[in-house]
Structure P
């Protein structure tokens, strides 16, 4: 299974999860796990996704998420699981 980590940070507003999920659905990216909370007035969400059946390139998927982020005033980042794990290894 090929996985990505999607992080979303920004001001809380209605529809964030729906918009991010819609991009995943459109590209056949399966959401495996999701965690979200409000931290000091900021919406914070982390998703783990399975991109095994993704119908676009990872670069295109990242660009689509960036577009949603710009539209909603959010910082949305998509990272391959291997890179995420390397960055967060102690």
Structure Q
């Protein structure tokens, strides 16, 4: 389901203190929301997902889909504005 680029595999841990497992958990948990990442459109479609890890950590992850696999580009804690929007979306969908 996930594919990690060798050059990218430890980047999120080093830069944002997010493990690969945590980044993957966001996709598996119920309360997640996916958007097209208009800001970073290149030759391929990129997406952003807001969601929670199993421990309740709220993350924003950016990814693309290649060969039917999710390739995570970056994952970090949500910014304040993202957390607010995420909480509003949760309230609307529960």
Structure R
């Protein structure tokens, strides 16, 4: 189904009634606008639920000897060098 609408001088669009009805979108619904590079996608905004440290601590399990600051700095340096060599920034 292709339906057209216009962009106003204020950057607003009207989502046609039949589309709003089919999607059950009500007035006041917050929408997320996603730039696809070839257009945009509109979808209902769903914020990420708030969490606390107790809920996420330990989600990345590591078993082994604790890493030192020097170990971590070395790993960061090696990773940065690899990215630079691959042309990434």
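Suppose Rg and Dmax of the Cα atoms in Å works out to 12.6, 36; of P, Q, R, which structure was it derived from? Source structure: P. The maximum of Kirkwood radius over Cα pairs in Å, for residues 12-51 alone over structures P, Q, R, that is, the highest value, falls on R. Out of P, Q, R, which one gives 11 for relative contact order in percent (Cα under 8 Å, 6 or more apart) as computed from the coordinates? Going label by label, the one that fits is R.
Here mean count of other Cβ atoms within 10 Å over residues 4-11 was derived from just one of the structures P, Q, R, and that gives 18.1; the source is P.
Each reported figure results from applying straightforward, stated rules to the coordinates on display, with no laboratory input. Keep in mind the model is a prediction, meaning the values are calculated, not measured. Cβ atoms are built from the backbone, for glycine too; each structure is taken alone.
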